[in-house]
1. Which structure, out of I, II, was distance in nm of label points 7 Å out along Cα→Cβ at positions 76 and 228 calculated from, if the result is 6.2?
2. A value of -4500 was computed for helix-only ellipticity at 222 nm (-39500 (n - 2.57) for each DSSP H run of 4 or more, over all residues; to 500); which of I, II is the source structure?
3. Out of I, II, choose the structure whose coordinates give mean count of other Cβ atoms within 10 Å over residues 116-123 equal to 13.4 when calculated.
4. When you work out FRET efficiency 1/(1 + (r/R0)^6) of positions 44 and 180 (r between Cβ atoms, R0 = 25 Å, to 0.05) for each of the structures I, II, which one comes out largest?
5. For distance in nm of label points 7 Å out along Cα→Cβ at positions 356 and 372, the calculated result is 1.9, so let me know which of I, II that is.
6. Which structure, out of I, II, was Rg and Dmax of the Cα atoms in Å, for residues 196-363 alone derived from, given a value of 17.0, 57?
7. Please compute Kirkwood radius over Cα pairs in Å for structures I, II and give me the label with the greatest value.
Structure I
Amino acid sequence: MMKTRTLAFAVLAITASAAPGLAAQVEIPRSPGLPYAAKSLPDRIVLTPGADPSREMAVAFRTDTAQTTAEAEIAPAIDGPSLAARAVRVVGAASPIENENGKALYHQVRFTGLEPGRGYVYRVKGSAGWSEWLQFRTAHAEARPFRFLYFGDTQNNILSIASRVIRQAFHATAAPALVVHAGDLVAQRDDLAHDDEWGEWTQAGGYNYSIVPQLPATGNHEYADTLLPDGSEGRVLGPHWPRQFALPANGADAAKATTYFVDYQGVRFIILDGTAALDLGALEGQTRWLDSTLAASPARWNVVLFHQPIFTCARPNDTAVLKAAWKPVFEARKVDLVLQGHDHCYSRLTAEGGKTASAKARADGKVQGPVYLVSVTGSKMYGLNDRAGTQPDRVAEDTELFQVVDVAEDKLQFRTFTATGGLYDGFDLIRHADGNRLVEITEAAGPVRRCAGQAGPDGLPCTADPKD
């Protein structure tokens, strides 16, 4: 009886009397056949950078409960097959987890004392043996050109639909050094059993997530709804997040588990937590930390990543609380890119006054920035709002996307591609002594992808639902 039930559904029971307004019972579908139960070999292997990725990297992975210690081996990469000859064993920490797929252990191991700009191989241990050897390269200690990928929300249909965009991005992009994720990696509340979603997320990225360092931001769906002692609804960070990602511990005290920064070859990446700021009282603490982290930045370029966008492309109103607190800091500290998700549409915006004002500023040779981006990778789509035709410089709806950013000393090249690899939007940020100039690229000036009534841009019914 129990086996049949778990193969079909995991039932999340929420009583309406305990949480007014919530459904009495929600049936969450399961992946058939329990494919995401922990096994005797390691899975869900995800590489993350240290705060200084020229000298430190970390890995998180999962095993069954028989592998009680977190063990890895690391060695310098060589051209021959004798990888284990110079391997050093490194021990980390293990953390138990129990959910719809049973009991498992997540492990985290940190590799320190690495040499800048050097290739390494590592493998991680399960109760039945080791993983394959996985190869990565540390960052250079100084500013050098590199390339990174930016993904918006994956969230729903992660493996069936979003995975092709992720794989297209890696297939079409030569040697990305980093990947940034703008939150809502999973849905958690309404799509699949939560542990299955994390299984799909890691499967969608596959070995790429274990050899290219990942910089994730939390979205609202990385949090679970909970009941506070007074009977009101609250949020708690889901159990997978702090186990699946071995992140630098240099974030804001108000959101230590979900905020951090990484300095990579002349770029400071600052990751914020919009949900903790909006719902958990962490706004002021994050704002102070954001300002001080930008003020102390030694980097030539500063990129900020978080989930809920300052300027929305789907919702009727901008995220007023974050806008009031963070936008002045971005402008005062001359942030270059602000990368966001949440809205399930695409938007590039450089002037709050609208795209006409933005175009005039470019024509007049004026400084522009920050550039605010919103993008979506997964299948869930929202319709564009009433401002989308006049405020952003470029928009799209009902469209899955990925972004490739090339970093050089005096130029950032930003390119947005559709799921099939078509170039949809692009610009260059050119660094001058007094600030950035933005140059749009003419080869991406094709038709805007928008729904026309019930018709979508691919000649099929529009899937972009209005967002209240």
Structure II
Amino acid sequence: MAGSLPYAQRRRRLQARFSGGLLLLLGNGESPMNYPDNPYPFRQDSTFLYFTGIARPGFAALVDLDAGRTTLYADDPTLDDIVWTGPQPSARDLADAAGIEGVAAAAALETEVQRALAGGRPVHFLPPYRGEHQLRLQAALGLAPAEQAARASVPFIRAVADLRIRKAPEEIAEIEAAVEVSVRMHLAAMAMARPGVLESEIRGRVTEIALAAGGGLSFPVIATVRGGVLHNHDYSHALEPGQLFLLDAGAETANGYAGDLSSTFPVDPAFTSRQRDIHDLVLAAFLAAVAALRPGVPFQDVHRLACRTLASGLRDLGLMKGDVDEAVAQGAHALFFPCGLGHLMGLDVHDMENLGEGWVGHEGRPRSTQFGLKSLRLARPLEPGFVLTVEPGIYVMPELADRWRGEGRFRDFIDYGALEAWRGFGGLRIEEDFLVTEDGARRLGPPKPRTAAEIEAAKG
């Protein structure tokens, strides 16, 4: 991977944001499933990947801002390693490919950080999200794990977020490649879904397509007839007549860039009239949101537009009532749409979520505490180069409806009596990926069936 993207240029742009000290970039190590020699598939830390391109476990780097020099800390494979894995590039080879000047043993990292601290030099680090990172930061900085997130460098977080959030042409090409594979995954699922097929079989098929493309999955597959559960990772059900099937799945390229799509389609050859009504309403919200994407528009405003569209349609169907604007302002619609409209996407399917959504998607501004709106991962004004998802949906969650009805919540806006006939509906989501351009936005990747007629045709 190193050498195919402009890693040295990225590091120079990062260094220009600071006046002195060290920037600490921790790569990931292997993560055992049940014993050390049986690890999960390796995935490098995305920020380390962005600035070095090195997708190997056990690496770290220090950017010396005063010397203008980066050092890679890693150990070369031993002969015992080579017996099991075959010959691997040396740390020096990987450093050269990434334009990194220095190479040192992995154990020297802590010594160099401690030397800098003793000399009064600042050491900037990012919030840790793995136990191995916490232990290494504890050894290098003397900070207990409980202190580390609060002591992470806000200037470093903001600099990384500002550099990664606008996608360069080579990154957009990677994302489009991931979306192309993702579309094939969804088309295969549509053609496969019929009564008697297992959720696990569809999950297996879409996973096969992602792996065969040379990359992998950008997140665990959601493949379910229980679409009312937002992130359902149970695959134990057989598909039955009359059900909807929700697939939320995306491919990841070999270089780590993500696709993220959602489709909802009938198990039967065609939608029922009730299913089609909800599908067409969600599609209307989707199209309204997409039409509103342009630079300068706060994504929170696009989210609210989609919410008003959904609430208006639900009122037409008799499930909501009263003033639509007031219902959305108070959050009554969140009974049916309890999540955000979309999120940033890139090397992470939820881009840079480990840095903190408050800094990345909200520019440091406080997030709403209102149910539904608090789950909006992106609220800031859109800019050219942003890549994001648009994913409105309608979800019927009997447990949530029963709680709200018992508490007497939003009786002026929700017809709980009419909702009783919909308790087994489940959920329906439409999701595609978009690039914000200078004058609007464009869909990334090839088209995926959107309308009910297109979906029914894709089912064969």
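Each value in this text was obtained by applying a stated rule to the coordinates, not by laboratory testing. All figures in this text were calculated on a predicted structure; none of them were measured in a lab. Cβ atoms are built from the backbone, for glycine too; each structure is taken alone.
1. II
2. Comparing all candidates, it corresponds to I.
3. The value was obtained from structure II.
4. Of structures I, II, the maximum of FRET efficiency 1/(1 + (r/R0)^6) of positions 44 and 180 (r between Cβ atoms, R0 = 25 Å, to 0.05) occurs in I.
5. I
6. Value 17.0, 57 for Rg and Dmax of the Cα atoms in Å, for residues 196-363 alone corresponds to I out of I, II.
7. Top value of Kirkwood radius over Cα pairs in Å goes to structure II.
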